Structure 1
Amino acid sequence: MTLPDPKCVSDVMNLTLDAVCVVGENGVFLSVSGAHQRIFGYTAQEMIGRQILDLIYEPDLGRTLEAFGKLIQGLLPPGFENRYRRKDGSIAYITWSARWYKDKRICVAVARDVTEERISKSPNHDAAVAMHTPVGGNTWRLSSAPPSLITPSGKTVKLSTQDYVVLLALAAGNQQLVSRRDIVQAMGKDFLEYDQRRLDSQIWRLRRKVEQATCEQLPITTLRSMGYRCYEEIFIQR
């Protein structure tokens, strides 16, 4: 039996509307097909070597970890669904079919974007559309008097003093990585004595607060253990 040319196989994978990926047991992308950029917004170069958990919409993180454990045990049925944060900040509903290869310690998975279907079935259609639409247009604004964040659509979210300080540090980063140390020091804390989990929890609560109040996504991404990055401009109003 003659095996197909690997390049031909790769070309066929890149033609599929669904995204095909290979993930290692440590949760890192090893290979992705061309559809990943259409669905998630990231190029193959940006995806490979990245933790899949970095892209998962925070409320779905726990059950996704549980599902991955079931997959390794061969107990996960096809059709598992969770949500991911695209590069543009919008949310995508993804349905997965996956298989774990015990001998190679890898997972081969197919991701299908079902976002439009889920939005059309949502009882609160307008809010769902806003949540899953890329953030763009106007600039986010951070005001100090009183401490508040104004979204691109003009909605205002009141902030605690500490939330304001954290966002101020991120906004001053000009869409570049801001280290955990820089944020902790901006809060006036000792980095070596500060519990890093508190910072992660604060960022998570801040994202959730903005989302619940405005149905808009706070444009902050976690860069593994290094820190955080604001991927859209936040204009600072003194």
Structure 2
Amino acid sequence: MISRISVEFEALNGDKILLPKNFAYLLQSFVYELGREGDLHGKVYNSDSKSYHLFVYSPLIGNHKFYDEKHEFKSPVRLYFSSPIEDFCMAVAEKVLKRSEYKIGNQLIKIKSIMPVKEPEFKEEMYFKALSPVTVHKTLENEGKKKTVYLNPDEEEFSLYLIENIKRKYSALYEKNREVSIEPFKIEKNDFKVLLYEKDKERPFVIKGWTGIYKIKGDIEMIKFAYRSGIGSRNSQGFGFIETEEQK
């Protein structure tokens, strides 16, 4: 099974890709455009009254600098796309290459290549680096008003919510469950990230999360699933993308 692909692209004109300061929603729109080629919108899975798009994607990876309230990436740029759904990544790859030209916001880009990524050798205890922030939150209600409260790795609930979340997603796809534990292993102060999500510029909202190193232990099938689907919530918005990290 090919669960992860690398998408490499470049600016259609020139060698620079310029994006606004808060481009998280623009990147999500681009990924959904890619995913539409693989019928992403038709693949929603439910568990315990919650719905999941079972995929995750990485931040943009490449030569990058930030100035004058904008991001500049020098071509080529790479993005990883991952899903536990059988044959989904390859369905995306096969159709995307037939089109080649896309947009991220107002930036025209051209797909250079799409390559499968070899999975690591999975073991019953592994360490993973979060390339994008892992976000964990709960919703509180007071006098009829709902409030999102983001948890941090120092709180016991943080790990409990991570475990509950991955089990619900696994159950949504396979209608069964397995044992797993997920816990922060090495989280520094500078791993705390705050992203402004501008789907509506009049009403942007903040998403908080943590990068760093996480330890996942338990059933190998669950560890595979975590690698393929991402950990924490908002995976389909680019949060919780993880990569293996060796510990000495």
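-6500 is what came out when helix-only ellipticity at 222 nm (-39500 (n - 2.57) for each DSSP H run of 4 or more, over all residues; to 500) was calculated for one structure; which of 1, 2 is it? Only structure 2 yields this read-out. Sorting 1, 2 by Cα Rg over 2.2 N^0.38 Å from high to low puts 1 first, with the largest value.
Calculating distance in nm of label points 7 Å out along Cα→Cβ at positions 72 and 176 for structures 1, 2 picks out 2 as the one with the greatest value.
Assign the value 15, calculated as relative contact order in percent (Cα under 8 Å, 6 or more apart), to the correct structure from 1, 2. Walk me through the numbers on the way to the answer.
On the way: 1: 15; 2: 28.
For relative contact order in percent (Cα under 8 Å, 6 or more apart), the value 15 is produced by structure 1.
Taking distance in nm of label points 7 Å out along Cα→Cβ at positions 120 and 168 as the criterion, the top structure among 1, 2 is 1, with the largest value. Kindly point out which one of 1, 2 the value 2.2 was derived from, the read-out being distance in nm of label points 7 Å out along Cα→Cβ at positions 16 and 56. This figure was derived from 1.
When mean count of other Cβ atoms within 10 Å over residues 24-31 is calculated for each of the structures 1, 2, the largest result comes from 2.
Each value in this text was obtained by applying a stated rule to the coordinates, not by laboratory testing. None of the values given here were measured: they were computed from a predicted structure. Cβ atoms are built from the backbone, for glycine too; each structure is taken alone.
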